[in-house]
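What follows is a group of structures, each given as structure tokens.
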Structure 1
Amino acid sequence: MRAFAIVTAVILASASASAQTRITIGIVPTVPAASTYLAVDKGYFREAGIEAKIETVDSSSKIIPFLAQNQVQVAQGGLAIGYFNAVADGLPLILALEGGSSPLYHNVLVRADLKDKIKSVADLKGKSVALTAPGAITNYEFGKVLASAGLTLKDIEPKYVSFPQMAAAFANKGIDAGLEVAPFTDEITRRGIAVRWIDPDDYIKPTPMSTVGYMVNTDWAKQNPDLAHRVFTALAKGGRDYCQAYHHGPNRGEVEDILIKHKVMTDRDLLDKMDWQARTPDGKFNVASLMDIQDFFIADGTFTRKLAPEKLVDLSYSEQAAKALGPFAVTNKASTLKGCR
């Protein structure tokens, strides 16, 4: 009987330990999400004793409820007003690693037939401009551009259009301008329905500005602190691989293969040619930028509460990753690209 009890205890302890090492990560499948796929496909989670499952959704706002309920433990997606509201409402989540930052390689496009009429930022006053959604991080980007001419989002006519649908909106003359991202920018300009005009990176301060982040369920992290840090170190290792590919290092083809495999993109040639968003190699957030984004949403009337930095981001994860992985150096010494350094 005593032997049976001992065996039972060992089995239960083993099952408990196994359950603790299983995690689910929710992601929006974009090019910066390569870091998560890399951590899985290259075995970085497995090396850390972690069994990771990936679930995909089409927007970060849809991940937050699952993260708050611990149905997923970690989520990667774009920053938006939904995150600030969730933290202000006391939901158990916080930013842990930065997953995409400037240079963003986003573009303000102008309709081709208006390129000789819209020549300065001030000319955007009263114009119809495509933005993706109320409270989206791209509103902050475009707001910075408008601020250079003393304008705000209230001075334009926003049209909420998804990135893939902007081509049709330009073609139908439903919008005068729009903030677009790769690879859709390449397709729109190739068709000649709009032209590249402004790079928001030239207007955004402070930098680097983060648009993508990894969030973690804080209740789960408190119960599993060692596991949580191992998870984010593995993700940071995947992020470093992404950075080497961003700089057109020897692993560029491998990372492209992984993105194609997971159906993030289907056009291999376009993926190779297009600009990839940068990031910080250790996943460290620029807190000053994060606070400036919050201040923008407050001034815009989208957000009403001022949160302290420690409520928005936990820097211990990036600090631990940097310590564990050591200094980062770009393999392709000929690369002149900014970011990912």
Structure 2
Amino acid sequence: MKVALVSSFVPFVNGGYRNIVEWLEHYLLEHGHQVERVYLPHVDGPENLLTQMSAYRWVDLGAADRVICFRPPAHVIEHSCKVLWFIHHIRPFYDLWDSPYRGFPDDVRHRALRDILHSTDTAAMQEAKSIFTNSQIVGRRLKKFNGIDSEVLYPPVFQSERFSCRGFNDEVVYICRLEHHKRQHLLIEAMRYTKTPVRLRVCGSGSGNGYSRELQLLVVKHNLKDKVVIEDNWITEEHKVNLLAHCLAAAYLPVDEDSYGYPSLEAFHSAKPVLTATDSGGVLELVQHEKNGLVCSPTPLALAQALDRLYEDRADCQRMGNTASTSVDALGISWPHAVNRLLA
């Protein structure tokens, strides 16, 4: 089968939204299919929103037997056999409209733009042969805002056999892009209140260096340089695998995330529990409190108590890690399953 994978991307910014496309390409090729990857640049913001959307409508992929669309506004593309693996809306115009993350005024112009976006999205989605989402929470948003039903198809990681557990040191690792909504600052604040020698390692790069500087200043301000390490750079796969193999646990506590996030799943494949927050959205579809991780209030004090608990009770930490490794199979997260559903 000739399969075209269509998505948007933010120039010079890497992340999970690219991984889902490129990893699927690998497994489709492995199954003997022909694959073309089609990316068009997209930067969230109202100024060029409609222009960027219309660009997809001009793309002719008639030579493909199937088109699979991911990050918006790729779903606007027209094709007789279009399938969506929908990973999120353009959220400032949807569930983040009344949040600090909107980034533009709530006025007549932007409300009109929001209405156009909603109606265009709904019409484009109704053209699809099948619609999958990467989490229950994204599926609920589709139903709420667009009246669209969907099937949850959890995205696997690439070559999960790379990950393993080789012990439990004193470090909790947070491996993720450095972005304010990922809340690395909250975990650094928590380290002020820990009572054990637990350590924190924050790893990743961001779309700008402002948030990274903020994190570094927090470490200096609270005299945490002996307890917190910040690796402000793109983390290689080899380094990530090694960190997860030896760490005490992993942390992932974004605000209302679209899915469980690759950092959580990678930790589970490494048989490590995940520390997250009660308001972290799709992460809670994977992480269950005291079964395969810890879920606590998004406050420094609550997180500090959780960090100390992970350090003090290694046996319980290992128990949760073992449960984490079996949780992946229980949810049916695998590439053979994903490929079968997308090509059905």
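Some points to look at:
- Once relative contact order in percent (Cα under 8 Å, 6 or more apart) is computed for every structure in 1, 2, the highest value turns out to be that of 1.
- Once distance in nm of label points 7 Å out along Cα→Cβ at positions 41 and 161 is evaluated on every structure in 1, 2, the highest one turns out to be 2.
- Parent structure of the calculated result 18.9, given that mean projected area of the Cα convex hull in nm² is the read-out and 1, 2 the choices: 1
- Origin of the derived value 4.6 (distance in nm of label points 7 Å out along Cα→Cβ at positions 57 and 233; candidates 1, 2): 2
- The greatest value of FRET efficiency 1/(1 + (r/R0)^6) of positions 257 and 305 (r between Cβ atoms, R0 = 25 Å, to 0.05) among structures 1, 2 is that of 2.
All of the numbers you see were taken from the coordinates with simple rules; none came from a lab. Everything numeric in this text was worked out from a predicted model, so none of it was measured. Cβ atoms are built from the backbone, for glycine too; each structure is taken alone.
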